[in-house]
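Below you'll find the structures, each written out as structure tokens.
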Structure P
Amino acid sequence: MLCIKGGSGMPTILLVDDSPLVLHAVARRLEAEGFEVRAEATLGAGRAVDPSSLACAAIDIDLPDGSGLELGVELLAARPALPVAFFTAGASTNEVARARALGPVFHKPDVDALVAWARIAAQPPPTK
């Protein structure tokens with residue numbers, strides 16, 4: 001896994017969720033863990049983020065302008081080694097299964113599990 005540092009020297013995570021409350025709470029928690037958070041509320045805004053600037057991404061499956069799965073597929077097409085996770089409060093079993101084919105799926109409000117994943121996913125690869 002490649003660790004990309006943001007301008008502040010911290011690993012940058014893309015966080016996409018349409019709920020302002022969830023976006024704010026999860027972003028603050030990730031920032032407290034040492035991440036620079038790029039918080040976006042829509043699929044379109046997430047698509048505008050340069051994947052080369054990211055250490056990892058956490059995407060809500062259900063977004064108002066499309067499926068977070070689409071964004072996950074696009075990010076992985078651009079950077080196949082990018083760690084991508086999904087979270088949901090009520091996606092269908094089929095959507096969760098499709099998401100799991102791309103990365104781990106966390107269920108809201110389990111922020112602790114998402115943060116633990118991000119800490120591991122953003123680690124630089126071991127040196128030889």
Structure Q
Amino acid sequence: MRVKGGIVTRRRHKKVLNATKGYRMTKNRLYKVAHEAFMHAGVYSFRDRHHRSAQFRKIWIVRLSGVLKEKGISYSKFIKMASDSKVILNRKILSELAIHQPEVFDKVFEVISGNNNTNLNSPKEAS
């Protein structure tokens with residue numbers, strides 16, 4: 001006996017076409033084109049969700065770097081000193097503190113620079 005799949009196919013097509021509403025040109029009307037656009041959209045959204053976190057990290061680093069330049073220290077030295085002094089605040093929190101609560105960031109900076117016995121403003125001396 002032959003099994004007809006018309007209703008199953010129609011439902012599958014309808015699901016894709018409903019998901020592609022608002023896409024331009026034939027990508028919201030023709031199943032083949034819409035299905036391809038739908039599949040690519042899923043790939044792009046997955047990739048860009050991960051790319052977004054990298055972009056935020058870059059923003060936090062730039063913010064921190066700007067504030068730290070005013071204090072006379074580079075970002076990389078500050079992060080090294082923070083890890084040496086066992087400060088477990090991440091870049092996001094440090095950035096938010098530096099922008100929105102500078103007095104708290106100053107205290108964190110004092111703790112981090114106080115635990116390291118290096119002079120912040122002078123370059124390393126050759127030994």
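Of the structures labelled P, Q, which one yields 2.4 when distance in nm of label points 7 Å out along Cα→Cβ at positions 29 and 45 is computed from its coordinates?
For distance in nm of label points 7 Å out along Cα→Cβ at positions 29 and 45, the value 2.4 is produced by structure Q.
Could you figure out which one of P, Q the value -0.26, -0.32 for log10 I(q)/I(0) by the Debye sum over Cα atoms at q = 0.10, 0.11 Å⁻¹ was computed from?
P
Between P, Q, which one scores greatest on FRET efficiency 1/(1 + (r/R0)^6) of positions 13 and 69 (r between Cβ atoms, R0 = 30 Å, to 0.05)?
Values: P: 0.95; Q: 0.00.
Structure P comes out on top.
When you work out mean count of other Cβ atoms within 10 Å over residues 85-92 for each of the structures P, Q, which one comes out largest?
Going through P, Q one by one, mean count of other Cβ atoms within 10 Å over residues 85-92 peaks for structure P.
Taking -11000 as the value of helix-only ellipticity at 222 nm (-39500 (n - 2.57) for each DSSP H run of 4 or more, over all residues; to 500) derived from one of the structures shown (P, Q), identify that structure.
Corresponding structure: P.
Using the calculated result 5.3 for distance in nm of label points 7 Å out along Cα→Cβ at positions 21 and 109, pick out the matching structure from P, Q.
Structure Q accounts for this read-out.
A value of 18.8 was derived for mean count of other Cβ atoms within 10 Å over residues 37-44; which structure in P, Q was it taken from?
Source structure: P.
Assign the value 16, calculated as relative contact order in percent (Cα under 8 Å, 6 or more apart), to the correct structure from P, Q.
Q
A short reminder: the numbers here are calculations on the coordinates, not readings from a lab. As the structure is a prediction and not an experimental result, all values here were calculated from the model. Cβ atoms are built from the backbone, for glycine too; each structure is taken alone.
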